[in-house]
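Asker: These notes open a run of structures that come right after.
What follows is calculated from the coordinates using simple rules that are stated; it is not laboratory data. Predicted, not measured: the structure shown is a model, and the values here were computed from it.
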Structure 1
Amino acid sequence: MKMTILCILMSLILNSSKAIAKNKSLIKTKSALKIEIENNKEKDIVLELRNFVGASKSRFVGTANHQKSLEYLKQRITELDLGIGSGLSKLSVEEFTPDYDYAKDLYQKDFDGQIKGKFDVNDPTYKKWYGFTENTKSFIDTLKKVKGTNLIWEKKGIINPEQFIIIGAHYDTIAHDKSTLKITPHVDMPGADDNGSGVAILLRLIATLSSLDLAKSVKVVFFDFEEVGFLGARSFVNSHLAELQSENNKGFLNLEMLGHDSRPGGKIKKSGDMKIYTRATGDKGHLNDLALINPLKSCADSVVTQVNFSIEANSFNSSDHINFWEKDIRAVTFTQNWEEDFNEARYHTSNDFVETLNLKTYYQSARYIMAILMCWNYDLAH
């Protein structure tokens, strides 16, 4: 009996020592954060992007290539985090039935609000967007039997595991005929900027976070069906609504098209010019979005100085974050400068290649976003 008690006591002491040792590996200063960020090399993020884009010719929903890209992501995540299933981290595969009626209604409302009544029915602009809307709704009807899949990687914190933040990006692609705006489902869609750029950053983030002790929990989500009405994010929000609306959820960070940055093509003629989009000033939730991003931006600005992310409060509505805003969950989107340096020539085309991106700005953007997330996790944003 004495030996049993002694063994128990020794085990408790040993486990306590291990916990203390783990706590010592937590990042406690911005200097330590900079060192961790510097461990991510440009060649690694670019290779991650190339490999993901090269895994399939297209990621259009309902196709064999889309399924191939999904399988690639599952395999790659398990390669990057060997500790999945050990207790601290896990990978969840969530299949869902897309809300196709919502998507069709979304496109119709957009046409009614932006075009109908503002242009004559014989105006070329009216005809073009009417054709786009009808073609998109008709195409959505052909997808009725197709399921979607979101992937969720999660790692628990060891200090405040109940607190969490979500960071996500969509992995599907789409292409349109530039003259008619009709969907062209059978062409190649490399989707390097849209949105391989966001996906590759998430993968490198998993590689980094899987090797660290986290103070608080992080959920990394790869959304499906973004290009057809933001339906993957919609399913995720509806499925996890109670948790997302709890005070433990600190917000959602969305990554969208982070590879384009053109000095000659941009209106302001400078590089390193990116944006963080929030709800518009005066809109419900605007102050909540700022409460999320302002302290994190201040921290990241002092860690990564080679790129500039400015806040644009205009209720940007072209990505997955709108589903979070709809439920009054604070969220922001990190992306290119859509107003002054948009990737118009290659957006939703077969020419969205890795080789066309500004890889220097992309790399710095990846480092900046890593800094944003870790500033939150280790309470370095003051």
Structure 2
Amino acid sequence: MDLKLTELNLEVQRIANEFSQKTLKPLAREMDRKKNFPRELVSEMGKLGLLSGVLPKRYGGKDFDYVSTALAYEEVGTVCSSTRGFMTVQIGLVAMCISDWANEEQKQKYLPKLASGEQIGCYCLTEPEAGSDVAGMKSFAKKTENGFVLNGTKHWITNGNLADIALIFTYTDKEAKHKGMTAFLVETNSKGFNRKKMEGEELGHRASDHAFIEFKNMEVPESCVLGKVGDGFKIAMGALEHGRIGVASGAVGILRGCLEASRDFVRNRKQFNSRIGDFQMIQANLAEMKVSYEAARLLTFSAALKKQAGENSSLETSMAKYFATESAMKAASDAVLIHGGRGYSDEFPVERFYRDIKGLQIYEGTSHIQRIIIGRKVVGKP
């Protein structure tokens, strides 16, 4: 496995780093406080090519590879998980899923606008009674002469209130179980598409938009089907694999953010007439963060490279997502403790990192689900 970064990788990393440090970093704390995601950030990311993912140029993309996309996620995730979360949904769960499964007409219609940021997409899979157990989904699309009529509810849909396009998963044949699920590409101004902000206040990712969405007798033409009727489960799982690379990369970003913030703090904070960075226990914490960061990054690159080669990367993707999020959770806890009282307020970014990383342990399949996937792969099918 060649882990040397290419010129393309380095250029994408540079662009993402410059955007994150110069544009995003001055806004991140206020975005979190005000629970607001500025639409102008979407346009800026679109202009820089940061919403292109691996989309081909003929569809408005930049022909990035998976490693370049992972690097962009990491750079943004080092500063603001809400923005990185937006990117992963826009790119991994929606645009790349359309690129994988859509017909030519759908690709031409939607991909250039998603890549430029002119339109925003959301991924509607999770329901009040169907989270890790996707088969527990209750949303249903009834076939009609002119297409389908959709009824059901979705919740915790990131970008849901901002989105122009929704990728919706429902049953079309409940008796067929997972083979009876279908994916639909629906414009959110469709009659019967109702949305509102999720109730309650999020622990982290507070600048993100999270929606409760309800479909009431929403009529859609047959041309809205993504892939084929009955392909929905395969499409959903493929999209989640794209998304898990984004979440793993975001966790790598949080790990790096914790490491850099703690390093800078311990170099200047003095107690007992010494820099606290000279205390061995503090150095042990930073050593663990450094090793975890490098290991999580390599696991994520491994998943990205396998995906890039067109090989099945579900094991590598789950390992990267699991290890990176669990390691970042430990790093964020240690970083808050190292900062002491200052780490307990949003004066320093580690307080936000601590809240945000819990979401990454949940999104795109919880750590429990990743353990199941990894364990089954290790044991093998009977």
Structure 3
Amino acid sequence: MKVEHLTWQEQKGWSGDPTLRDAAFVVYFAAKNLLENKDFLTEIKRHYPKATLLGCSSGGEIYNGEVQENTLVITAVEPREFYVKSAQSAIHHMEESHGVGKSLGETLKAPDLKAIFVLSVGSHVIGSDLVKGFFEEIPQGVILMGGFAADMDAQFGQTYVGLNEKICDKMVAAIGFYGDSINVSYGSVGGWDAFGPERVISKSENNILYELDGKPALKLYKDYLGDEAKDLPRSALYFPLNIRPDKNSDHDIVRTIIGMNEEDQSLIFAGDVPQGYVARLMKGDFNHLIDGAEQAASLAMKHSSIAVNQDQKGFALLVSCIGRKVLMGQSVADEVEIVEELFKSEIPTIGYYSYGEIGHHRSTGQCGFHNQTMTITLLSERT
């Protein structure tokens, strides 16, 4: 596997000379305003004429231990043996999420499929339904990774996903990785602290939460937020919700509010909030969030064929939640730097700040849709 890692800025151009003309795929993340000018696609295709291009708009770009804004970051990969295949589907309504995942899974499934990297627009998609759709078609042993597109203002508005020459605000796209030589490992950790009483989700429907312990969800949430409630839904990024099947379950999931309904006092999430689950509010501590990023990197390294200080080529895909960036502000660079330190600056990193992460649970290994995590995937090729 050969890997080329570059950035592009409007004033400075490319950070280096693109050379991998036989690259099979290119992953990119960029500020939304750059994607609205599609000239950059022509530029990438000129340098990588054989490559499948997959990318999305971001709430900030991650590149080799740095958090950037208003840039384009890319990784181009030329495999030695494994191969890739892409698929995309339009999506216009949340109710289509499951069907879109199922359709993409059906297109990409094959006996030698090892992993899928999927990017979805950040609105009108239920992430948990999308994941469930995939796994109705692909085997449980396949690693599914990816995230939701975002933008800088964290208002959960228009976002973009791109596949090859197409960029759209109503698209889910994916790349499948095939062959025995590909090695994929992962780590996904939040680091948020739970507080307050545990409550039972007493009334919900898919991604809409109506009642906790028989009380209106929005009213309860506002009572906890106090003055912060006036800035909803953005202020909800500071106080996500931890949910799990029951009090004794190790399989917890974090959910962030993307909308609310004053009329019926409900909260709208990007993933499902199943009725009967136990829920608890969470808040962030800078040190704990940074520790979470370090744990995610350690978990990814644990099962990777990449050996730091050895000539094993690969790269890391980092998808971190926009809520972490909003909370930590300028200190958000610390969570990326800690990952870079663990990789000893020898594993190239690329990534972005998202409206949700798709990855496998650190304890159960079950794939799902997450919020407020740092999700890291390491891709390499066995020699």
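Asker: Between 1, 2, 3, which one scores greatest on Rg/Rh (Cα atoms, Kirkwood Rh), for residues 128-183 alone?
Answerer: Details: 1: 1.24; 2: 0.98; 3: 1.03.
Largest calculated value belongs to 1.
Asker: Kindly point out which one of 1, 2, 3 the value 139 was derived from, the read-out being volume of the Cα convex hull per residue in Å³. Walk me through the intermediate numbers first.
Answerer: Details: 1: 155; 2: 139; 3: 125.
Working through the options, I get structure 2.
Asker: helix-only ellipticity at 222 nm (-39500 (n - 2.57) for each DSSP H run of 4 or more, over all residues; to 500) computed as -16000: which structure among 1, 2, 3?
Answerer: 2
Asker: Also, quick follow-up: Given 5, 15, 16, 15, 13, 13, 10, 8, 5, 1 as the derived value for P(r) over Cα pairs in 5 Å bins from 0, in percent, for residues 64-111 alone, which of the supplied structures 1, 2, 3 does it correspond to?
Answerer: 1
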